[in-house]
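Down below are the structures I want you to see.
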Structure I
Amino acid sequence: MPRKAEEMGALAIKRLEHPGEYTVGGVAGLRVRVYDNGHKYWLLRATIAGRVREIGIGPYPEVTLAKAREAASDMRMQIREGIDPLAERRAAKDALAAATAKALTFSDCTDRYLANKSAGFRNEKHRRQWRSSLEQYADPIIGRLPVDRIELAHVLEVLQPVWRTRTETASRVRGRMEKVLDYATVSGYRDGSNPARWRGNLDAILPAPSKLKKVRHHRALPWAEVPPFMAALRERSGTAAQALQFLVLTATRSGEVRGATWDEIDLESSTWSIPAERMKAGRTHVVPLSDAALEILEARPDRDGLVFPGQRGGMLSDMSLSSVLKRMQVDATVHGFRSSFRDWVSETTRYPHEVAEMALAHTIPNATERAYRRGDLLEKRRALMDEWAAYIVEAEK
């Protein structure tokens with residue numbers, strides 16, 4: 001009959017100094033290991049499925065002698081019942097790791113979504129606006145919340161305070177939350193339906209944005225007043241004034257003009273090719289240049305970098321063109337000149353609807369119509385822009 005190990009007491013364990021393993025007694029196989037640096041660690045040596053295994057219990061004195069014996073006794077009981085304590089421990093550890101990995105916060109998930117979708121943004125400014133809107137409205141409420149715990153009540157807590165007062169902003173925030181939570185679901189960080197989804201979900205609780213939002217059109221100068229305005233504008237010097245003239249003649253957007261570079265301009269073919277990354281619709285837009293627009297380009301002093309640079313060499317600010325209008329005391333917005341052009345086309349010319357829309361680089365909403373119209377109607381648009389410039393110049397006289 002094997003000799004039963006003598007039970008060590010708490011004081012004896014404390015006094016152990018020499019490195020090695022010591023049989024503790026009280027539970028078969030319970031040992032304490034003393035390391036060279038004096039640290040001590042409890043372990044249980046037991047036979048599991050025919051193999052001698054060592055199972056760590058914990059460090060001394062964090063785990064007391066009494067706790068070590070209790071843990072060892074429980075493990076012995078598991079082994080007798082056919083349970084592998086090591087396998088149980090690994091399973092618990094794996095489950096904890098999986099739960100921790102799944103507990104990704106909404107803010108962290110937003111960062112991952114943006115990192116994966118970075119190429120889909122028109123520019124860095126758009127990406128920053130996308131993130132900052134969530135930082136301002138969503139993060140204070142759900143930013144630190146694991147995405148798998150976000151429910152309808154949380155989404156409503158974000159949206160309801162601003163849904164009626166800042167409808168457009170709130171609607172954008174809702175759409176962005178929906179995209180982040182969709183990403184979380186596909187990536188395995190959450191399950192179930194998306195609480196930020198509109199159709200069949202939030203539309204049953206919140207009033208539709210179209211019922212709340214008051215449409216605010218950009219103030220536009222009536223098309224009949226554009227020629228005298230341009231005559232007055234020509235009297236003004238400065239890069240911003242020239243950029244504004246060019247914008248009116250090309251019916252383009254402020255950011256497109258301010259960001260225009262000379263390598264986008266082809267003076268020989270009289271075209272300006274705006275790359276897709278600078279276009280709202282995300283597609284390259286070729287603008288036919290009238291003689292009046294070319295005159296402005298030919299008057300520019302340099303042929304390198306930005307066509308209309310700011311005073312310090314960078315891009316003109318988004319307020320620079322608006323400031324010209326303000327100094328001229330013109331009650332209109334820069335963007336409104338696109339409406340002036342569109343109204344002039346509709347009321348004074350016979351150009352088809354699609355020619356005017358493509359001149360403005362508007363997206364054609366009908367998919368079938370888009371499929372049949374694969375060209376860019378460049379020559380028809382060139383004739384249109386020449387007529388627009390001629391109308392402005394002739395009416396000035």
Structure II
Amino acid sequence: MNIIKMLASLALAFTSSFSMAENGVTDKEVVIGQFAAISGPAAQLGLRMQLGMQTYFNALNAQGGVNGRTIRLITRDDGYEPEKAAAAARALIREDKVFALAGSVGTPTGLAALPILSEEQVPLVGMFTGAQALREPFNRHVFHVRASYFDETERIVQHLTTLGVKKIAVFYQNDAYGKAGLDGMVRALDKRKLKSVATATVERNSVDVAKALETILKSEPEAVVQIGAYKSCAAFIKQARVKGYGGQFFNVSFVGSKALADELGEAGQGVVISQVVPFPYAPSSPIVREYQQRMVEAGQKDFDFSSMEGYLTARVLVEGLRRAGRTLTRDALITGLESMKEVNLGGFIVNYSANDHQGSDFIDLTIIGRDGKFKR
């Protein structure tokens with residue numbers, strides 16, 4: 001009888017241990033998933049985000065990983081389309097059986113995947129979007145590394161109005177991302193008792209900007225704030241310059257700064273972009289020096305804001321994994337991340353709590369110079 005009881009106890013213990021095991025975790029490895037645009041007009045956003053994360057993971061793995069486990073990244077391409085993003089997130093969780101997600105790209109894609117994350121109770125760290133709809137209502141499973149579009153548009157409008165610029169138009173992408181940026185602009189302008197002189201839209205993954213250009217130029221704005229991706233924003237700027245428009249152009253960080261500068265060429269001079277990560281081109285802080293060193297070690301000499309964001313996202317995720325401990329569960333990861341109070345990652349401060357998952361409110365303004373290089 002004692003033997004039977006002992007065997008039953010062992011079986012129960014094994015069953016309990018097995019039922020508690022998390023997908024994507026072995027004694028030697030943690031599997032992380034990413035859904036992002038790897039193809040299509042927004043591909044550079046996903047590719048550079050992926051590069052930044054993989055660069056850090058590779059360096060970490062070479063040193064033995066985190067708590068004895070290396071990290072493997074699986075990326076699925078969503079083409080910056082919501083339906084594909086939902087399918088990619090579901091496949092990463094159910095087919096690839098990842099432990100957690102990181103580095104997703106976009107507002108409409110993030111919103112499409114959100115119900116799946118909640119249903120499956122899988123954490124996602126570092127969404128490449130500043131949309132308020134992905135911050136409110138609060139979601140326990142989503143951790144933002146970057147500041148919000150409200151923060152970015154407030155900084156842009158503050159800068160413009162300080163210079164005396166009040167005739168401001170808004171060119172935005174006709175989806176959840178563009179409308180999130182527009183909401184931020186309306187909020188920032190209302191605060192100063194101002195309204196935009198014109199608004200016009202472009203469809204996602206399109207460069208058909210002719211009608212928007214006509215609408216906005218009619219209003220003779222002193223500045224145009226753009227809430228779009230690099231292809232459509234570059235098309236708008238180039239065509240506006242051909243038509244003789246001499247005003248200022250401002251973009252939020254999601255545009256893809258380096259990709260925008262590359263698309264614009266000589267037409268890029270003077271275009272301003274708000275940023276949510278440290279300036280990646282000058283080794284002025286420990287985190288940037290670390291990023292540059294790891295990129296060079298990986299054979300990557302082209303620094304940019306998007307891969308810098310990917311690198312920071314990976315750093316934050318790994319700090320959460322480290323704090324979760326060797327007995328790794330998704331709840332432990334969430335608890336580990338929420339324990340990050342004013343954590344200084346070499347000059348970039350991250351601060352989470354049990355009811356606030358926006359890790360940073362850092363905003364900077366940069367400008368494209370005559371040579372296509374960025375200046376602060």
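When Kirkwood radius over Cα pairs in Å, for residues 28-251 alone is computed for each of I, II, which one produces 18.7? Working through the options, I get structure II. When FRET efficiency 1/(1 + (r/R0)^6) of positions 52 and 188 (r between Cβ atoms, R0 = 35 Å, to 0.05) is worked out for each of I, II, structure II gives the greatest result. For which of I, II does relative contact order in percent (Cα under 8 Å, 6 or more apart), calculated from the coordinates, equal 11? Label of the originating structure: I. Each of I, II could give Rg and Dmax of the Cα atoms in Å, but the derived value 36.1, 123 comes from I.
Between structures I, II, the greatest calculated value of distance in nm of label points 7 Å out along Cα→Cβ at positions 108 and 220 is seen in I. Quick check on the output: 20.1 is Kirkwood radius over Cα pairs in Å, for residues 148-347 alone, derived from one of I, II. Which one produced it? Traced to structure I.
Please state which of the structures I, II yields 15.2 when mean count of other Cβ atoms within 10 Å over residues 196-203 is computed from it. Considering all the candidates, the number was obtained from I. Match the computed value 3.7 of distance in nm of label points 7 Å out along Cα→Cβ at positions 212 and 316 to one of the structures I, II, and report its label. Label of the originating structure: I. With mean count of other Cβ atoms within 10 Å over residues 124-131 derived from the coordinates and found to be 13.4, which of I, II does the value describe? Source structure for this number: I.
Here, each number is a calculation from the coordinates, and none is a lab measurement. All values derive from a computational prediction rather than experimental measurement. Cβ atoms are built from the backbone, for glycine too; each structure is taken alone.
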